[in-house]
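In what follows, structures are represented as structure tokens.
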Structure P
Amino acid sequence: MLLHSLYDYAQKQKLFDNLPLQKRNVHVLIAIDKQGDLRANTLIQLTHQDAKGKERIGQEHLMPRFPGENNGGKAYFLAESTIATLGRDKKSGECIPVDPKKGKNATKSFIHFWLQIQNAYNKTQDVRLKALLEFRSKYIKEEDGKVWAKLPFIRIENNRKGEPELYGYVGQKKPVMMKKLTIAFSIDGQPLTFDSESDPLRQYWFQYYAKSSFANDKGMDEDQKNDSERNLTLCLVTGETGVPIARSHKPKILGIPGLSSGGYIVSFAKEAPAFSSYGFEMGQNAPISERVAASYALALNKILDDNDTHLNIGPVSVCFWARHDQKISGLFNLLLNKAYPEQVKDFLMAPFSGISDREILRKEKLYTVAFKGNAGRVAVQYWLEQPLETAQKNFTQWWNDLKITSLYKLTDNAPPTYAIPVLARTTLRQTKEHKDDKLLAERIICLYRAALEKSRLPVTLLKSILDEFHSALVMNDDEKKRLYPFSTSRFALIKLILLRNPNRKEDDFMPTYELADTPDPAYNLGRLLAVLENLQDKYHNYERKGAGIVERYYGTASSAPASAFPLLCRLARHHLSKLKKGEKKGKAAAYAIERDITKIFTKFQPVVADQPPVFPRILTLEDQGKFALGFYQQKAKIREQTDGQSAENNLSDSEEV
């Protein structure tokens, strides 16, 4: 069960223990002393270095998490925008109205920000909070129905369009635009954050959060909420009784593509009767305790925030985690989504080297889930729980079924050939003008299932792969631009589909890593076309201009061979005849290519006894896949032989010198 697995993850990571806290990006500090007086006439700018070493504004600090939903005129505790902290519009710098009816949510958030500080001071008598209240009384006044923050470090300046914008001065550095900045405070040189575990305000906030975080629903007072939530006290995830049931499952899930403001896995809408049954409302329809609901949401947010445990591909977010050792989830994420041969080789030789506890490995489980945003909700597209041993065996089979010789030498910056995102994109048109994210998501999930569950891929998937291959061939007749048509990923996927074809019989053609020795007619026809193309290239001394036989005839040759190959064979006889009459190298090449053609022809078996073999009239979709595979692997063999001959010639030349 997905929620139970996430709850278990949260328990092991002790995520619920720190639920009231979260990391937030704080950009500037207002420096005051314990009497609430400014210590400087400028803001203190906080910065960090990005991956390229460039200084960026903002630092992550552990701050209070908002209890519930931060909307409708509410504010975070201790750190907020200029509206909540200073009563200034964060874009124009205009003073907000004192009356909430006029200022609406802006005024409400300002009132809420300072009310939280007043309430916290009443409970704790913390001198830092008293300093904040003194700061407000000295520098933030109410005049003419507006909130006036008279501070030396804020300025309103017109931009190029003549529109007013609010800026903050930070000493010698360039003024910063306040529009998107979060402001916090420092008292006597110490930032008011919760980074220190010994901070006395932590205890207050933990108690406050526990009381208020799950009781923010409109239209109910506190007693009504408590009575309603405790009518059902059985938690479906843990089986516990006597526990308060969450009316809504907070916090929101963040990081899912298409859900910029987050969403929920389990949600209910009062205005939609389809989401309710038997008169239940909200969380009563699927009773889960407040602790469990918060824990599974925290677990998923942590997984989605870690590059080792998740990957966003187009509209889909795929997550991995293990029950005990989190190194394992990162390893599988790496293998499936990057899949560099050296790393896979090491894994296949010693799958979990470096993980010491072998007893845990025997009991270990791997969890995989794919999410997609759907109208404000987090939709589960795929969910799998399996023993680690099974996952490892299935991945090994996946890798062996995919592996195929490469036509080109791979460079260091080449995309990983067998990575699932790369494989998925070979089945689709991926241009600036055309991107089908929905179909991409379906293909990605289909490939994950094949890798982790050893499932088959539909043979019909061959059509989209072959259509894109043929399209690329026709559009790119320049040899220098053929890296895209002859993508290794495309033919690796064709090989996988053919190997896992449910209709394949035991004595049928079995695709292999390199060129296969088989009597299969479709595969050998593909080989033959590659050899005939090589003959044409040799005839033109590899300086052919314009479309060749592949660009002109591949579509017909791979679907209706009897219509194309007689013509191609006549053309081949012409090319061979011309080459044999030429120079020594041309003669040698002609006889070598003729031997290759003869060798391939001997593999064709007669359909009728005592009759010569004939070209098939029609090739099925599966046969077209075999044709493409034979064509590609024969080209790879020719390229390998050509590179070998070039190396021998270079060696001979050096010896003569």
Structure Q
Amino acid sequence: MSVKVASLAGFCFGVDRAVRRLDEVLEKKDEKTTVYTLGPLIHNPQMISHYEKRGVITSSPENIEEIYRKTDENHRTVILLRAHGVKKETEEKLREYEKNNEYFTVADCTCPYVKKIHRIVESKCDKNTPLIVVGSKEHPEVEGILSYANGKKYVFSSSDELSQTKIPEEEAVVVAQTTQNISEWKKCQKIIKKLCTNPQFFDTICSVTENRQSEVDSLSRNSDIMLIIGGKNSSNSNKLYHIAKQNCPRTYFIENISELPDFSLQPECRVGIAAGASTPMGIIKEVETIMNEKTLMDGENFAELLEQSFKTLHTGETVKGVITAVSANEIFVDLGTKTTGVISTDELGDDVSPEALAKYKVGDEIEAIVIKVSDADGVATLSRKKIERLQNWSKIVEAYNNSEVLTGKIVDVVKGGVIISVKDVRVFIPASHTGLAKDADLSVLRGTTQKVKIIDLDESRNRAIASIRAVLREEKKAREDAFWAEIEEGKRYEGTVKSIKSYGAFVDLGGVSGMVHITELSWSRIKNPSEVVKEGQKISVYVKSFDKETGRISLGYKAEEDDPWLKFKSQYKVDDVVSCKIISLLPFGAFAEIIPGADGLIHISQIANKKIAKPADVLNVGDTVDAKITEIDDDNRKISLSMRALIEEKEEEENAMPEDYIPDDAESDEEAAPADVESDEETAPADAE
């Protein structure tokens, strides 16, 4: 008889990540902290029971408000989101609670594959684009997925159910539950293509699930008995059971060894063992051991089975042990088994310096991964580096799910981009996401420290893609939001001229740009803004007006104290005579500069004391003339000048007759008066008086 265990039996990446996260939380918790999971963390009753004994409370979304109300400094809360994910509104409420209470912490243990579906649905399913989910309607993963859609939503558990339904939709987004049966998914795709005009399919079945189902299909075809180990409420375990049952009639679905059926095994019997993604390796090994014992009772080779029973370590298994010795090249670890663990310095980590080795002390506990077991030598070769990489990779995944900004160092320039080391993980940054211009020299980034966001993951290959540009965009958006929150008319800013157009200059105010119109650059008339400012020049400006909706900002540059109009008003008034320079000639008159920036109009009728055809008949640009200020329009800043008034005044002056004026002929008559006139007066008869 033979017993074969599927190579992919046991925890998938998402479940392992969730369990590790819970273990980390429990290691750090103090007596004031209560740890909750929002729903069963994974679908395995044995694991849930194990953690309940360690004080973990399984709660539900209906209780989170009550939990939040009693959370304070002396009653701290850590609440973990289940691996299957939660509804969007539930997570948003939890994040708001976390934001408002420093003693309320949320740890997201949602499987990255499930998170990926959330992002697809949220971005693709608007009010006009319905969502079709192929999966179990009551499953918490599906409930969470549906909460991210804004329009119509359909859920079908099988191709049979789908074929009996009419979906009058032209377009639809179609996704599958991560643990959906592959063959059913393919059947559903064919049916949906007939029902919808333009469906968008997204292959969201977890690659591990797909491979696990394929392996069970093959194993069950070559087995006389199949044992599927998993929680009864585990969707992926149920899928494995139905796949195996189709090929192997003697297929049994069990949760642990207590549910093993009582059957006898023939010597030629072939037993296949597979397990769901939430099944602990310990339970799988127990079932395997029992089946081997049954083989022993049926007469199998005792020596062979005894030898096998001593193989308590398995390649790829994570183990913990105590350091018993440290040498220059190796660390020896007591694993509590007949084999001794050995970690070479090459497998300790990327840093193999003496200083790094010095941190490992005899008596310290250490965790590592088994990479090789030699029963003959009694040695298990371990790797600390691999477990650190797994832990670091889980941090990368977590940062991706939480849209966290990470910091790392650019360590290499490769074809199409650069490599950044983030948490000791090499991450690729495409050239288009470096923040540099197209075709720029990427080598300028080598050795620099950069902030990045993880924008894509390939979980199966432990590869990630990051973006510097995404962080720069977010930082710019934050600066813009802060700017618009504080802007007000009259507020002054120090800015940099970033571009010049014929109509004005654009000024960078720190991530937000405003424009200084050409008329606001100088009190004098200018033909181009470059006469006043240059690109790259730092200038002081103030806000004249702004529109938050359109993002437009009108800026002022010229200073009030330099206003030529105020200077003019302080020096001149109506009826003053000014010496001014002709600066332009128009059909209706001439403009003359009184002082720089203050011009007046000499109307054509005020140029001469006679009718002229055009101003150019009398004046030339550049002439200096005297004119009289006849009007000052303060509201419109207009000055009226007159040359004619001065001409007429001069003519009147020349033609005016003084009061003591005596004509020449009158003076001659007086001088020629007869001498006897006076004599006659003197000789007048006395009686005349």
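Bear in mind that the values in this text are calculations on the coordinates, not laboratory data. Source: prediction; values computed, not measured. Cβ atoms are built from the backbone, for glycine too; each structure is taken alone.
Which one of P, Q has helix-only ellipticity at 222 nm (-39500 (n - 2.57) for each DSSP H run of 4 or more, over all residues; to 500), as calculated from the coordinates, equal to -14000? The read-out comes from structure P. Between structures P, Q, the greatest calculated value of relative contact order in percent (Cα under 8 Å, 6 or more apart) is seen in P. Structures P, Q were shown, and distance in nm of label points 7 Å out along Cα→Cβ at positions 192 and 472 at 3.8 was computed from Q.
A value of 1.36 for Rg/Rh (Cα atoms, Kirkwood Rh), calculated from one of P, Q, originates in structure Q.
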